[in-house]
1. One of I, II was used to calculate helix-only ellipticity at 222 nm (-39500 (n - 2.57) for each DSSP H run of 4 or more, over all residues; to 500), giving -17500; which?
2. Which structure, out of I, II, was distance in nm of label points 7 Å out along Cα→Cβ at positions 125 and 141 derived from, given a value of 1.8?
3. Taking distance in nm of label points 7 Å out along Cα→Cβ at positions 29 and 173 as the quantity of interest, name the structure among I, II where it is greatest.
4. Could you figure out which one of I, II the value 1, 8, 16, 20, 19, 14, 10, 6, 3, 1, 0, 0 for P(r) over Cα pairs in 5 Å bins from 0, in percent was computed from?
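Quick note: the coordinates plus some simple rules give every number you see, no bench work behind them. Note that this is a predicted model, so its numbers are computed, not measured. Cβ atoms are built from the backbone, for glycine too; each structure is taken alone.
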Structure I
Amino acid sequence: MNDDRDQRPALNPRAAKALAALSSDEREALLIKCWMSHDARWFAAVAMTCGMEAANRANKLAVHEQGKVEARRLARALSLPPVRNVDDFLLVQEAMISLLGPELLDFAVVRTGEEGFEYRVRRCFAFDNVTKAGVAAQYECGIFPRMTGWLEAMGVQFEMSPPLGKCLKAEGRECAYAFRLTGYPGSDR
């Protein structure tokens, strides 16, 4: 016998009860893990199907665009004012990293002048994972394109050194990127 009645009304309360058993921290951690699993499998699928060069190119583009979307979304959700200086940006990026998975990176942010700062990454989930996958030598950084998306979405002009490219850790170098903010929305700079 075929029962064509919608099953969701009966299933929804049971599913809600199962989800309610998770604390908000557990739920957040689970969502981050699911997102990270998707990210890794998407990159691997593109690399296997189209090659590492295409995977790197697509990853950097997708991550940059995602950074723009999430910066706008977070700024609205937190009612953040426009970025007018380095301190404003550093606060916004700290909020974003805290939301998106602070345990994914171990890094320091060091001020290098009135409009400058440097990220010094000690541990990076992307490097760890591409190393495990055996493709670190071909991997191009997918972390910092996200930040350039954040800056672009906030209308902040910047200089970055070194330029985006191969994973610095995979090259045996210190992962350190210097930024100098050179202009803000509505300013003459």
Structure II
Amino acid sequence: MMKPRVITTLVLASQSPRRRELLTSLGVHVDVQTSRYNEVNMPELPPIELARKHAREKLRDVLQRHPLGLVVAADTVVDLDGISLGKPADREQAADMLRALSGRRHVVHTAFAAALDGGDVIERTASTEVRFWPLSQEEIAEYVASGDSMDKAGAYGIQGRGAALVQRIDGDFYTVMGFPLGLFVRTMREHGVHVGVTS
């Protein structure tokens, strides 16, 4: 049996501070390289496929500049009855999204794509069901005014203030936060890569 390759530094094709924080928690140094890929909505794609496409395209862009080492990209899409909710363009759109999610169930899909030394692309997707409390107009206005909506799919983050919006989840918390750590670690091990410092 081959000894796994140990990765202590990786390139993250994302400016998301949450993804950087989550990956750093594995004991790796994270080199953030923002992708220049434009995440446009594509209504013709199911939400889960949109998340996969965005992750692949972010990875492809950054690999052109950083072909060596482990490069990782990810994307999160909120799926409300088959409609993709990405990051809101402004506060008005953020409030509209929260009103649509109020008191209802939705699914959060987070896809990641990774490549080691420019080799084959490894892709996986995790999905978690989330149910919101019924939200008053005051709650929505307060949350939007906090600014937390503006860089998050579906106009909310489950960590911090956004936790007060969520009644329950069924699945992986980190998928909703923006990166399914457990799935990532196990997937990389399947490909002979150990992410993080070993004792």
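1. The value was obtained from structure I.
2. Value 1.8 for distance in nm of label points 7 Å out along Cα→Cβ at positions 125 and 141 corresponds to I out of I, II.
3. I
4. Structure of origin is II.
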